[in-house]
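Where a number appears in this text, it was derived from the coordinates with a stated rule and is not lab data. Fair warning: this is a prediction, and the values are worked out from it, not measured in the lab. Cβ atoms are built from the backbone, for glycine too; each structure is taken alone.
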Structure I
Amino acid sequence: MFSRFETLENFSKKDQKQLESSKIAVVGLGATGSVIAEHLARHRVELVLIDRDYLEPKDIYSSSIYKPGQCENAIPKAVAAQKELENFTKIKSKVESLNPENIELLEDVDLILDGTDNLETRFLINEYSKKENIPWIYTAAIGQEGYSMLFDKKCFNCVFEKVGAGSLETCETAGILREVSTIAGSLSAQKAVKYLTGKTVLETLHKVSGEEFEVENRGCKVCEDRKYNSIGSNRSTVALCGKNKYQLEVEVSENGLKRLKHTGDIIADNEYLLRVCLDGREITVFNSGRIILEARDKGHAETVVSEILGV
């Protein structure tokens with residue numbers, strides 16, 4: 001399940017196990033918090049989800065994990081998020097507004113993730129973080145800009161103390177570009193993964209914006225010589241993302257499919273594809289004739305298909 005993560009240069013199975021033994025709190029489950037929660041749930045990090053609000057039709061735009069029916073029926077965000085994400089990990093949800101009286105909701109977590117939309121709650125999280133020695137990650141998205149920063153040794157109050165709690169714009173007044181909030185939430189989730197697995201996370205402020213830079217044409221066979229080799233090429237055997245996995249475009253006969261079914265162990269057989277395990281090798285044949293299989297190299301993939309399916 002976690003092969004793509006565990007094969008990364010700086011991560012391993014040990015790191016995934018560490019994530020599964022970690023526990024974090026996500027405060028606020030709107031445009032940024034819902035992104036954070038989903039990323040970490042898919043890493044099987046245990047979650048405490050805290051949100052005081054309920055879903056509205058506008059949340060269909062800003063958040064990806066909520067369904068239109070939930071938004072139209074005003075389901076509490078914490079409840080809706082738990083229903084969606086408990087398929088991946090252990091979750092405790094709280095439909096509450098985080099305040100000094102219930103701040104113990106943040107007890108016994110390894111990290112606090114901010115998905116809130118106001119400074120008052122962030123000041124509260126920062127003070128609790130300093131008092132209890134629990135780091136937290138600040139996340140914000142407003143208009144077309146987003147921000148993310150880990151606070152461990154540094155202090156949020158030092159940065160924002162002179163900013164009036166009610167003086168900043170809100171999503172209601174400035175709007176929010178969902179692509180920006182998604183990037184900001186993803187940045188904070190990435191920092192959480194790195195922090196929880198013992199990797200270095202700098203305490204610097206990341207800003208997400210629509211900055212652009214020029215890319216110049218240098219002249220090549222496509223734009224200068226108008227040679228379109230890719231368009232004119234025949235579809236061939238190609239390597240896919242995955243260990244020794246290849247794709248072929250061929251015509252498969254009914255006899256070939258029957259032979260595959262009878263000689264291998266069927267994993268899936270539906271209206272879209274036939275997936276079979278044969279001699280420890282998985283072979284998938286789509287209705288279009290496209291084949292995906294495991295092989296040592298391209299030549300071996302073509303040989304296996306020829307021998308088994310007769311093409």
Structure II
Amino acid sequence: MRFGLDRLALALVSAISIFSGPVAAQSYPARLIRIIVPYSPGGSTDVVFRIIAPRLTKDLGQQVVVENRPGASSTIGLDITAKSPPDGYTWGVPNIAYGANPSLISKMPFDSGKDLVPVSQVTIVTMVLSVHPSVPVRSVKQLIALAKARPDQITFGSAGHGSANHLATAKFMYLTGTKLLHVPYKGGGPAVVSLVSGETSMLFATIPSAIEHIKAGQLRAIAVSRAKRNPALPDIPTVAEAGVPGYEAIEWNGVMVPAGTPPAVIKRIHQAVTRVLAMPEVRERIEGVGAEVVGSSPEEFAAFIKNELATWSKVIKQLGIHLY
């Protein structure tokens with residue numbers, strides 16, 4: 001009799017495990033959703049998600065809020081996401097640092113390849129290689145020649161170790177065999193100010209942060225970081241076409257959720273995100289802050305992240321860059 005009861009209990013547990021996922025997915029969402037942005041308020045990533053959050057609230061029928069958890073090159077916020085229940089109520093926002101951190105940080109608090117799963121890439125932000133007008137170069141080839149003639153003498157700014165500006169320049173050095181001197185700042189804004197003042201010589205700046213200075217003649221743009229030209233600077237060549245074949249470095253962001261989130265919930269989140277990104281007014285506002293809307297599938301985003309992890313692993317290993 002006891003054996004029979006044990007078998008019945010096991011059968012009930014199995015039935016619950018089989019049907020709890022679909023039932024949970026059908027009722028999703030039933031309460032507030034958090035989007036963990038692992039950076040301080042006001043940056044391009046934060047701005048993008050504050051644009052889409054109210055529309056996501058309307059689409060999903062539940063409040064969607066942006067929660068800033070900055071620090072440790074984005075790992076604090078993403079670690080919170082990775083360790084949250086896999087129920088669709090906590091989303092994380094990875095960016096370029098997500099692909100580089102496993103190679104930069106010796107003891108990651110979570111496994112970038114296993115603990116979070118992709119939902120959709122949201123935007124891409126192109127950077128522009130800019131120099132102070134006092135630097136005697138007007139092209140990428142001239143910059144490379146000058147850097148090789150003056151190793152470790154040409155300074156470049158960044159928003160900090162492991163930031164998009166730092167990584168873009170690291171890849172530039174990796175592909176050109178040049179040695180530049182890194183000057184990290186506490187944010188992209190101060191890095192741009194330092195370049196405008198002549199404190200540093202060059203910077204891979206996000207286009208929104210630099211374009212007005214370029215138009216005013218305070219900075220000289222010599223190339224854009226993406227593999228295709230940017231509509232905001234149509235006459236400026238890409239780094240690749242200007243003399244560094246294969247070069248591309250972009251700032252990006254997207255949505256990820258904890259591993260184990262039910263596929264039906266991921267599908268619902270993906271549908272909401274891509275529907276919102278397809279709205280003309282949303283696209284216009286995002287493009288207005290210098291970003292490009294993507295809205296990819298989970299599979300496409302997974303392939304993109306895999307490529308980012310492999311790319312930055314090679315660059316960082318070759319240059320010997322470490323955070324801690």
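Can you say which of I, II returns 89, 42, 30 when Cα extents along the principal axes in Å is computed? Don't jump to the answer; show the numbers that get you there.
Working: I: 73, 51, 41; II: 89, 42, 30.
Going through each structure in turn, the value belongs to II.
Which of I, II yields -9500 for helix-only ellipticity at 222 nm (-39500 (n - 2.57) for each DSSP H run of 4 or more, over all residues; to 500), as computed?
Working: I: -9500; II: -14500.
Only structure I yields this read-out.
If we compute distance in nm of label points 7 Å out along Cα→Cβ at positions 70 and 214 for structures I, II, which one ends up with the highest value? Let's see the in-between values first.
Working: I: 4.7; II: 2.5.
When distance in nm of label points 7 Å out along Cα→Cβ at positions 70 and 214 is computed for each of I, II, structure I gives the biggest number.
Work out the source of 22.3, 64 here, i.e. which of I, II gives that when Rg and Dmax of the Cα atoms in Å, for residues 142-245 alone is computed.
Working: I: 22.3, 64; II: 12.9, 33.
The read-out comes from structure I.
Please state which of the structures I, II yields 13 when relative contact order in percent (Cα under 8 Å, 6 or more apart) is computed from it. If you can, show how the numbers build up before the last one.
Details: I: 13; II: 26.
The read-out comes from structure I.
Hey, distance in nm of label points 7 Å out along Cα→Cβ at positions 38 and 182 derived from one of I, II reads 1.7; which structure?
II
Consider the structures I, II: one of them gives 1.60 for Cα Rg over 2.2 N^0.38 Å, for residues 238-293 alone as calculated from the coordinates. Say which.
Attributed to the structure labelled II.
Have a look at I, II and say which one yields 24.4 for mean count of other Cβ atoms within 10 Å over residues 110-117, as calculated. Working shown, then result.
Numbers: I: 24.4; II: 16.9.
Traced to structure I.
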